[in-house]
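Dropping the structures in below, format is structure tokens.
None of the figures in this text is laboratory data; all of them are computed from the coordinates on show. Since this is a predicted model, take the numbers as computed values, not measurements. Cβ atoms are built from the backbone, for glycine too; each structure is taken alone.
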Structure I
Amino acid sequence: MTTCTSHPVDPEKLYYAIVAVKGKPIMTNADLKITEPKKNVVEISFKFKGSKKWAEMTRNNVEKMIAITIDDQVYALPTVMFEIRNVKAMISGLDNEETAISLSRALNEKR
């Protein structure tokens, strides 16, 4: 899948990222319990198996970007800072509160 994001990659907001997502998803909405938007952040609570997948995925991708996609739309491209081993995580750096609400709703609806 190749898609253009709605996230500019330059300060002048003239250029946007084109993202190629390879392979099948590591995780699906079935791995989530619930998500909650808080300002420009989305808090995620995982089911037990989902937390194990998230830990492995974050461990294998430290200092790399991951794509948060729903129905072939890239909602976020966060950089993994460190392995996350607990049942909660946070997607930060979203453009604004509307984006956080939209992402949270989409994740909750698809479960």
Structure II
Amino acid sequence: LVKPRHFELRMGLIFFTLFVPLGIHLPYFPLWLQAEGFDAEQIAVILAAPMFLRVGTTPLLTALADRASDRAHVYVALMAASVALSAGYFLTPSYAMVLAVSLALAVVWTPHSP
């Protein structure tokens, strides 16, 4: 196997684009929810529910990627969906809206992480 040109740089950029948003999201998301007036129970559900959803959806989407003729197409579609769904956090934050965005984002974000 021949290593692709600039492989290390390309892999570094992929990991950067995957984990910088996560590194910003994880510590500050609960604080933002609290500032928006969500109580502790609502914040707990918003943070925990996506974890349970990932258990079922990640194997399905990764199996889809394995069966695709080119995994890159699935990866790009998941990334585009992640960006589009993340914009949902800019809508008026209600409990149902934030929970729905968090659940949908968990479905498309998790499968493209290593």
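Supply the structure label, taken from I, II, corresponding to helix-only ellipticity at 222 nm (-39500 (n - 2.57) for each DSSP H run of 4 or more, over all residues; to 500) with the calculated value -27000. Write out the running numbers ahead of the final one.
Details: I: -7500; II: -27000.
This figure was derived from II.
Supply the structure label, taken from I, II, corresponding to mean count of other Cβ atoms within 10 Å over residues 49-56 with the calculated value 13.1. The value was obtained from structure II. So volume of the Cα convex hull per residue in Å³, computed for just one structure, reads 111; which one of I, II is that? Checking each candidate, the match is II.
Work out which structure the value 3.0 belongs to, where distance in nm of label points 7 Å out along Cα→Cβ at positions 9 and 89 was derived from one of I, II. Computing distance in nm of label points 7 Å out along Cα→Cβ at positions 9 and 89 on every structure in I, II gives 3.0 only for II. Taking mean count of other Cβ atoms within 10 Å over residues 65-72 as the criterion, the highest value among I, II goes to I.
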